[in-house]
Structure P
Amino acid sequence: MSAFMEQRHLGRTGLRVSRIGLGTLTWGRDTDEHDAADLLKTFWEAGGTLVDTADVYGDGEAEYLLGRLLDGLVPRRDLVISTKAGSVPDPDRRFDGSRGHLLAALDASLARLGTDYVDLWHVHAYDPATPLEETLQALDIAVGSGRVRYAGVSNFCGWQLAKAATWQLAAPGTRTRLASTQMEYSLLQRGVEREVLPAAVDLGIGLLPSSPLGRGVLTGKYRGDATPPDSRGASEHLAPFVAPYLDDTASRIVDAVTTAADGLAVTALQVALAWVRDRPGVAAPIIGPRTAQQLTAALSVEALSLPDEICRALDDVSAPVHRYPDHDWSTL
């Protein structure tokens, strides 16, 4: 295995992960076994270690597929496998954070993955119908049993993340500290900067940004009302996922990214990915390429660091509006 990709500690833990992660959202549905094998092998050969999945991706097929590829293609010990539990295909209850559901889901994930443990396990979302301490106890049980090495949460807002992390830190040695939180974060979606990211940094939790390329829009492929036929925007079930980022505000940000890319003689994809990768508190953006060629293009960002003036310009053009209580009132 080539190991040129930089490794970062995940939050305030000893776990190290590659600073770009490989996502498997489309595996087993839009990405078949042949393409998935090419993606995983390309990622591993580039020194990538963090592979992110979930029990609901492809209705479990993503985990099945990853498990089959671990059997001979890539050594299990070389990967940091992250999965999630808590989402349920029930219109009346989208999330189930009960101890029973989470631990049963973990056992099912391990069976599909064909492994005795996962390196990182996330609660997929906050469940208001379950006491938070019950949800968190599932993490403690999973880590204590050896089925999970590190634990985190996903899609928790600022107060939920702070409450969960503080609860875990209140009994060191008996409760497992949160290693990570996975949230959408890109130049087109900077909402985590309001409360989630400050909480994560303060509490020593590493941020794993999902959709770091603005659901593909930041690559510039949709400029000028274009919708490539092989893109997510042209997919019946993924078009609604992309649509919110095709407005005028997003277009201005994409134009700025493209201008910066032209000036640096790199691609818009590289600029957008480098920006989020190097934000304070970020451990590893999770990318979801469809082909090995797309993955190779994304991994070429390893050698790129954006100049300060480019970062400032992108910060300015994409700045979210945060007023009270976030505004710095000391300047008034």
Structure Q
Amino acid sequence: MTFRLAVALIGLLAAAPASAGEREIEVPGPEGPLKGVLTQPATPTRPPVVLVIPGSGPTDRDGNNSYGIKAAPYRLLARALERRGIATLRIDKRGLFSSRAAIADANAVRLSDYVDDVGAWTTALRREAGAECVWLLGHSEGGLIALLAANQMSGLCGLLLVATPGRPMGDILREQLGRDPANAPLLAQAMWAIEALEAGREVDDADLHPALRPLFAKPVQGFLIDLLARDPADLAARLSLPMLIVQGRRDLQVGEVDAARLKAARPGPHLVFIDDMNHVLKPVPPTGGRQANLAAYADPDLPLADGLAGALADFIDASRSAGSK
């Protein structure tokens, strides 16, 4: 499975609660509101607050998308962290789902636009939740956005990087495409397209094999050029915030080498490997094989991988304790 890439602050406005402990909230976007769901634990004290930044493409607030991912990992994670006394905000990207009015064309974005949205959510979330700072949890491409945001804004407690690329995306795309033998007839064209985009040049997608056109579609090439120019490890090296890196050993899209590169970029990050966790944060037994791994992408009833929520909550608790000393 390869990556599918598509793509004035005022107070939060509350809507009717979706369920106990949850409520819809919004902040202004460029042309209309950005919307998300705030999950708050029943606690007499102000809880730590985590902003969940979704992964690539048309991924919604629950972690699902139209390419067959129905695992709802962000919703399950919010519930698990709620049980540990931690609040979460899950968001829909500008131009998509409940945030579709924020911009007319969801493909007309750059990473800096998503960083602006993180800034809007963070500022308003601190006001709404009464938190001194906010944790950024970035999943997959969302981890790159979290790293960019942390280099540009204040008011953050730290970073929680889950299944986050540690290498430039061009290197990861080459690896992903080359891993599948069925892609062999397409590799020369794919490598040419990646190299051109890395150099800042758009390509004519009509010249590409039909199987490659969704990945390198003309409307998303501006975003891809921006994305391929970023080095996550370089961004991590510039930061001094508390940082947790969590990587599953059964991940088909981001590898252990990425987690290791992020950790090596600077002193201090804490690295946790979860043996049976795949890219959508679900457990896959070692004997399950690729088909079992991919089947978990479409299973919302499959629980989160053991150890994920605990690793996140323990790191937040430890960081708060260290900061209060």
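Every read-out reported here was derived from the displayed coordinates using simple, explicitly stated rules and does not represent laboratory data. Small disclaimer: the values here were computed from a predicted structure and weren't measured. Cβ atoms are built from the backbone, for glycine too; each structure is taken alone.
Some values worked out for this structure:
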{"item": "Label whose coordinates, when Cα extents along the principal axes in Å is calculated, return 56, 52, 41 (choices P, Q)", "result": "P"}
{"item": "Mean count of other Cβ atoms within 10 Å over residues 85-92 - highest-scoring structure of P, Q", "result": "Q"}
{"item": "Percent of Cα pairs over 15 Å apart, for residues 117-180 alone - highest-scoring structure of P, Q", "result": "Q"}
{"item": "At a computed 3.1 (distance in nm of label points 7 Å out along Cα→Cβ at positions 61 and 141), which of P, Q", "result": "P"}
